[in-house]
Structure formats: C-alpha cells, structure tokens
Structure 1
Amino acid sequence: MQFILNELGQEPLSWLKQLPFDLQITTDIYACHGTPRDDLEYLLEDIRTGKPIVRTDCEIIERLDGISSPIIVCGHTHTPRCVELSTGQIVINPGSVGLQAYTDDEPNVHSMQNYSSKASYAILQQTSEQKWDIAFHRVTYDVERAINAARKQGRNDWVHFLFTGRCL
C-alpha cells in the first residue's frame, strides 16, 4: 500500500486523517468502515476459513456494539451485500469502486473477490418512514488506467485483481 500513500501525497493524507472514524449520517443511517469498534474487523463476513462466510444474525448484532440505527452502511470487504437482521436493521456494504478482488494476510490469509472488474455502489431511497429501497449498481470505469498504474508499481497481483475481479 506504500505506493498508494506515495502517490496521494501529504495533503490528501492529512485530509483523510481528519475524517471521523464513523458517522451517524442521519438518525436512520450510521456508517463505519469495518465495525463500530474496529476499522479493520469485517462486520458481515467471517474469514477464518480463508473465504468469506456471512456471519450469523447474532454475531453481526454483537459486532454492532449497540448501534440501533435502522440502516448500517459498512465497507472494508469490497463485497456488495445487503443483510437484514432480526432487529429489523439492514446492513449494507456497497462494494468497491476501485478494487474488486484482493488477498490479505491479516488477521489470517483470506481472499475477497467479486468476479467482475466493474465498480460497485449502492443507492438507498426511503419510500416510507420505515421502508427503504436499496439498489446495487455495477458500472464500467477506466479499469485500464488503474491496471497501468498497478503495472508501473510492479503489482501484477493487482493487475489481475483489477482486470478479472478474481484472486490468483
């Protein structure tokens, strides 16, 4: 990741460091990267087997640490997902706009893959006081530009991840 930090430069990094850890966007929508207590912990997936397995309802609720917002938006796994909990809450991971697959060795070796190079995002629309429409979108972007940047850094693994949305 050092090449990304070098490419960004100090000004964007300083700005990023000023951003909050998590955010109560509205009374209905809470956002975090990983979990409310740990930026590097996956909220929805257990990766101990090396592959993502969606956690049980109780495990997800436990990781929410008492957050009671009806909509929880998380990230970190780059995997688009919508999970409805027994509490009535909906947890949404919109996916990734720039890296559709990766292999990581923390906290153990595991791979995440979306099987497509397309960028992913989600749109939430409130249809009534307690009802939401959630639409996931996959869009084409200049993946060749991203591949060329990865190639310049000698990151052939990222070239493959970006091009295929699959791990090696």
Structure 2
Amino acid sequence: MSAIEIRLIDECHKVDIHLPNEPFPLFGRMVPSYTNETWDYTTEPLEPVEEMCFPDENYCYEDMASDHLFIGAYDGEQCVGLAILRDGFFKYMYLYDLKVNREYRRQGVAKALLEKAAAAAKERGFQGLYTQGQDNNLGACLFYVKQGFVIGGLDTKVYQGTPQEGKKDILFYWDF
C-alpha cells in the first residue's frame, strides 16, 4: 500500500463522495450514564458477534456543497475513506459521515480524516466537532472516545418505529 493522502474533495472528484458502505462487526454495546453532571460509560459484549452494513447514501454534491465539506483519503487516485462535515448552527461542526474501506481500516486512515476535519473546522471558526454513534456500534463509539471525543448526550427515541428500534444514538463532542 502506498502512502495515504488526505485532501478536500472538490467538484472534479465529486464522484468520490459515493464511497460505498462496507460491513463492520457488532461486538458490543456502549452504555452511557449521566451522574452529577458527568457522562461515563460501560460496555457490554454482544454475542454472537454479527456484522452490519449501513445502506449506501445518495449524496448530491451540488445540493450539499454550500454547507458541507467533503474530505477524502486517497491511495493513489482511489478514494478509500470519506469524512463529510456539515456546518453547525452553533460552535461545533457536525461530522455527518466517516467511513473507511474495509481493507484500509485499523491503519490510521479514519484518524487522519478526523485530523483534516478538525483543521478544516478550525479554519471555518468552529470550536469543535460533534457526531453520533449507535450504541451497538461499539467499535465506532470507542474510536471516537480514543480520538478525544466525549459523550454529550443520548437519544433514546430516534429509532422508534423503525427497523432499528431498540438502538440509541450517543452524541459525541470534540473540543479543539
């Protein structure tokens, strides 16, 4: 594998925002708790370990370009990772999507995408990033914590009445 280059995706490379989603393991659940104005968490294993794959998005570069940033991770000319950020209405920019092709995971690509996202958000005057992770996607939740994000909230209603019912979204914040 050659060196991975992290760069903004412009209109000439807009097709790269259609990076397909790939499966990831569901091996545990993050269980947040809020006591005395402080968030904490425990983890629970999920057995058997299963895989999940989000449906592919139908992003439209032209519709999103005015208030979104697209950042790609490239191995040569092949886009192997993607971060999409959306302007927030307060001092945090929203990390709308973060994904890395399966064969490039656990090699620092997502971390490099986040570092570029943080630099871009700072340039735009934001004080941090925020995102959300499903409580049963323990790998993603622990990744965000390892990168310096902290829990800032829990949404227990978001999946009611959907095929995802029973899951919760954990809100994560990263101050620069």
Exercise for the section: Taking 0.8 as the value of distance in nm of label points 7 Å out along Cα→Cβ at positions 80 and 112 derived from one of the structures shown (1, 2), identify that structure. Expected result: 2
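Please compute distance in nm of label points 7 Å out along Cα→Cβ at positions 32 and 64 for structures 1, 2 and give me the label with the greatest value.
Details: 1: 1.1; 2: 2.3.
Comparing 1, 2 by distance in nm of label points 7 Å out along Cα→Cβ at positions 32 and 64, the maximum is at 2.
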Exercise for the section: Taking -4500 as the value of helix-only ellipticity at 222 nm (-39500 (n - 2.57) for each DSSP H run of 4 or more, over all residues; to 500) derived from one of the structures shown (1, 2), identify that structure. Expected result: 2
Fill in the blank from the handout: Highest-scoring structure on relative contact order in percent (Cα under 8 Å, 6 or more apart) (candidates 1, 2) is 2
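Given 3.7 as the derived value for distance in nm of label points 7 Å out along Cα→Cβ at positions 40 and 88, which of the supplied structures 1, 2 does it correspond to? Show your work: numbers first, answer last.
Values: 1: 3.7; 2: 2.5.
It must be structure 1, since only it matches.
1, 2: which one has distance in nm of label points 7 Å out along Cα→Cβ at positions 16 and 136, as calculated, at 2.5?
Derived from the structure labelled 1.
Given that mean projected area of the Cα convex hull in nm², derived from a single structure, equals 11.0, which label among 1, 2 identifies that structure? Could the numbers behind the result be given before it?
Values: 1: 10.4; 2: 11.0.
Only one of 1, 2 returns 11.0 for mean projected area of the Cα convex hull in nm², namely 2.
Comparing distance in nm of label points 7 Å out along Cα→Cβ at positions 120 and 152 across structures 1, 2, which is largest? Write out the running numbers ahead of the final one.
Details: 1: 2.8; 2: 1.8.
Sorting by distance in nm of label points 7 Å out along Cα→Cβ at positions 120 and 152 in descending order puts 1 first.
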Handout entry: Parent structure of the calculated result 2.2, given that distance in nm of label points 7 Å out along Cα→Cβ at positions 96 and 128 is the read-out and 1, 2 the choices
Key = 2
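A short reminder: the numbers here are calculations on the coordinates, not readings from a lab. Predicted model only: the values in this text are computed from it and were never measured. Cβ atoms are built from the backbone, for glycine too; each structure is taken alone.
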